Structure P
Amino acid sequence: MIKTFALLFVGLLALVLILAASRPDSFRVERSARIQAPPERVYALISDLQQFKRWNPWERKDPELRYTFGASKAGVGAAYAWESQKVGTGRMEITEVQPGRKVLMRLDFLKPFEAQNQAEFLLQPLSGGGTELRWSMAGPSPFISKLIGLFISMDRMVGADFEDGLGHLKQLAEQPA
């Protein structure tokens, strides 16, 4: 009987490991929002890290989050590091901007897991003065991420935070000037 359980356990473990190994080597999470504000106003809330903090969904998850800014707070080279018991430790840096159109950021997560990802914000003007904003994050999926991904959906987990952040960004951008 013990031998049967042991074989069943080993078989189940092998199946889980094979399923994890067969998952994609990278991931991408994306959400979008239509914002009734010009792209320049939306862009200013993303490309200036002081403004980014105002709608950042992870800031609201831990009011005791500690952060530091780099030498620059806006544009290429602007950096922001955070440390939190609830949302981990990491750093982000703006690596590319196209005013009113695009912001790219490098994300370096240190805790609870190390990861290097890229965030992208694409702004598309809409007729009537609004903006279509697409926020995405992409990066490699090492084996441990693939294994965790069998039980926890990265898209659902991070996507919910993106939706929350986009909702707050929308509120800020749509406020009268």
Structure Q
Amino acid sequence: MQRLFVGLELPRSVAEQLGRVRVEYPTARWHPVQALHLTLCFIGEVDAQAATAMAGALHDLPDPELSLTIRGVGYFGTPERPRVLWAGVTAEAALMQLQEEVEQRLVPVGLVPDTRAYRPHITLARVRQGGEPLRAFLEGHGDLALPPFAVDHLSLYVSRGGEGGVRYEVIERFSWLKR
């Protein structure tokens, strides 16, 4: 079984800029800079046959003429018990349409869609408690604004657990079908 998701890779320069938002946060597990990405669709645990079908469904996506804009930071959870620290991604129409298209293509081959509304973000860290470190993170980086950057493909990732934490590996990249 493989734990899969579909996402957008970040240019190295963007990932490195996001790596600079780290603050002293005793209960934070910061994601390595090379692992930062924008998830479009979490697939979950699938066998090899389903993984092949999922990959097949992602071929020939039309060019969404997509650029991403990263703005601000936030968290999921409560101030006392945040779970995730993230950098926001502007929910432009092209991004939202791409996410919907990916999900629609994967449902016929076994995806169980998430019932929550899609909220584009880049996970920076997983945390266990709030308090002063959370305030420092939000105050120190709330005005984060990176220049827009173009996206020319999406990727199918596998998530692998291990002693050093979770690793994300690209299984396959899918370039846009030019119009």
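Read the figures in this text as sums done on the coordinates, not as results from a lab. For clarity, every value in this text was computed on a predicted model and none was experimentally measured. Cβ atoms are built from the backbone, for glycine too; each structure is taken alone.
Looking just at mean count of other Cβ atoms within 10 Å over residues 41-48, which of the labels P, Q belongs to the structure with the highest value?
On the way: P: 21.1; Q: 15.9.
Top value of mean count of other Cβ atoms within 10 Å over residues 41-48 goes to structure P.
Have a look at P, Q and say which one yields 0.25 for FRET efficiency 1/(1 + (r/R0)^6) of positions 81 and 105 (r between Cβ atoms, R0 = 30 Å, to 0.05), as calculated.
Values: P: 1.00; Q: 0.25.
Of the structures listed, the value fits Q.
Comparing FRET efficiency 1/(1 + (r/R0)^6) of positions 73 and 129 (r between Cβ atoms, R0 = 25 Å, to 0.05) across structures P, Q, which is largest?
On the way: P: 0.35; Q: 0.90.
Biggest value here belongs to Q.
When distance in nm of label points 7 Å out along Cα→Cβ at positions 97 and 121 is calculated for each of the structures P, Q, which structure yields the highest value? Show your work: numbers first, answer last.
Details: P: 1.0; Q: 2.6.
Top value of distance in nm of label points 7 Å out along Cα→Cβ at positions 97 and 121 goes to structure Q.
For distance in nm of label points 7 Å out along Cα→Cβ at positions 17 and 145, which of the structures P, Q scores highest? Each step should come with its number before you reach the end.
Values: P: 2.2; Q: 1.2.
By distance in nm of label points 7 Å out along Cα→Cβ at positions 17 and 145, the leading structure of P, Q is P.
Comparing structures P, Q by relative contact order in percent (Cα under 8 Å, 6 or more apart), which one has the largest value? Provide the component values of the computation, followed by the final result.
On the way: P: 29; Q: 34.
The structure with the largest value is Q.
Out of P, Q, which structure matches 1, 8, 14, 19, 17, 13, 9, 6, 4, 3, 2, 2, 1, 0, 0 when P(r) over Cα pairs in 5 Å bins from 0, in percent is calculated?
Working: P: 1, 8, 14, 19, 17, 13, 9, 6, 4, 3, 2, 2, 1, 0, 0; Q: 1, 8, 16, 20, 20, 17, 11, 5, 2, 0, 0.
Answer by label: P.
-7000 is what came out when helix-only ellipticity at 222 nm (-39500 (n - 2.57) for each DSSP H run of 4 or more, over all residues; to 500) was calculated for one structure; which of P, Q is it? Show your work: numbers first, answer last.
Values: P: -12000; Q: -7000.
Attributed to the structure labelled Q.
Match the computed value 15.6 of mean count of other Cβ atoms within 10 Å over residues 49-56 to one of the structures P, Q, and report its label.
The structure behind it is Q.
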